[in-house]
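Each in structure tokens, the structures are laid out below.
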Structure 1
Amino acid sequence: MSNEPTIRPATADHHAAIWALIEPVIRAGETLALPRDMTRDAALGFWMAPANDAFVAEAAGEVVGSYFLHANQLGGGSHVANCGYVTAQQATGRGIARAMCRHSIDHARARGFRAMQYNIVVSTNERAIRLWQAMGFAIVGRLPGAFAHPALGDVDAFVMFQTLRPQ
């Protein structure tokens, strides 16, 4: 039996589970560039927006992660994908984020995206930075003081990028 989570499209039936994942991350304000007082409806509207392909990662019948993928920009930038990810606190270190990243890269390729970009990776989120680099992303820009960390003040953020070559 594989330890890999099952990743499948998110539906309205997953709203409660997705909110349970993203609410503590939003409230902590340390990694996602979202308002710390964001409401459930606003957060789910953001995560499950019509332009997003949203997914859940399940292990042992439990939702342990979620991600969304969409075009990073319109028009001339629409060939570049962007994603947001969240993993359940109790599931960190189990390969959930790695599996979601791998799935998102494959999904982006299948959708015809030619690259993927993360716009604001908080410099203090060292675990995520190491993972994204291991998954082929490079830091292509540093945004000085671009993220208002609730405990550390203004910290740098990175723009991370990779070209998606057909497989």
Structure 2
Amino acid sequence: MNEDLRKFIRNIKDFPKAGIMFRDITTILKNPEAMQKTFESLYESVKDLKIDKVVGIESRGFIFGALLAQKLNAGFIPIRKPGKLPAETLTETYELEYGTDSIQIHKDAILPGEKVLLHDDLLATGGTARAAVNLINKLGGEVVQALFIVELSFLNGRDKIKEVPVKCLVDYSSED
């Protein structure tokens, strides 16, 4: 964990709805030193893995995911909301506390047996991460690491992807 990054994360009370403390990483992105430190910390935690593809989840997972792919000499694969990818896709629907949502991946994005790094900015309840792992598995990829900048560990998101090693840079163990 890299708790020094915590000071660059903005807390927004009651967003997107009452009772939620939103952890905003755009404050990392606007600070070149914080952005560099974040990237270096992410890279250090996965540099020795033999990664074929980095999968980034829309949209903040694209930022560091693409940079990691380049540095790891791997391909970058976006996972997006429905209707955003132009070629043939696979869809995975998952539960939210207030309904359902879906994500998609191109059917030709990952080859069977490829080693995959899954990246997103935040691990909360784990629903999106679970859906992403399911999509990667359906294509025959092997998720060797899930990597997040922020984890809200009090929401137990890791429990939904127990078979995947999880690393995060900053952990919030409570809503405060």
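Values in this text are rule-based calculations from the coordinates and carry no lab data. It should be emphasised that the depicted structure is a prediction, and the values quoted were computed from it without experimental measurement. Cβ atoms are built from the backbone, for glycine too; each structure is taken alone.
Here are a few things to note about the model shown:
- Volume of the Cα convex hull per residue in Å³ - highest-scoring structure of 1, 2: 1
- Answer label among 1, 2 for the case where distance in nm of label points 7 Å out along Cα→Cβ at positions 34 and 66, calculated from the coordinates, equals 0.7: 1
- Computed 0.10 for FRET efficiency 1/(1 + (r/R0)^6) of positions 18 and 50 (r between Cβ atoms, R0 = 30 Å, to 0.05) - originating structure among 1, 2: 2
- Which of 1, 2 leads on distance in nm of label points 7 Å out along Cα→Cβ at positions 138 and 154, largest value: 2
- Among 1, 2, structure where distance in nm of label points 7 Å out along Cα→Cβ at positions 58 and 122 as derived comes to 3.0: 1
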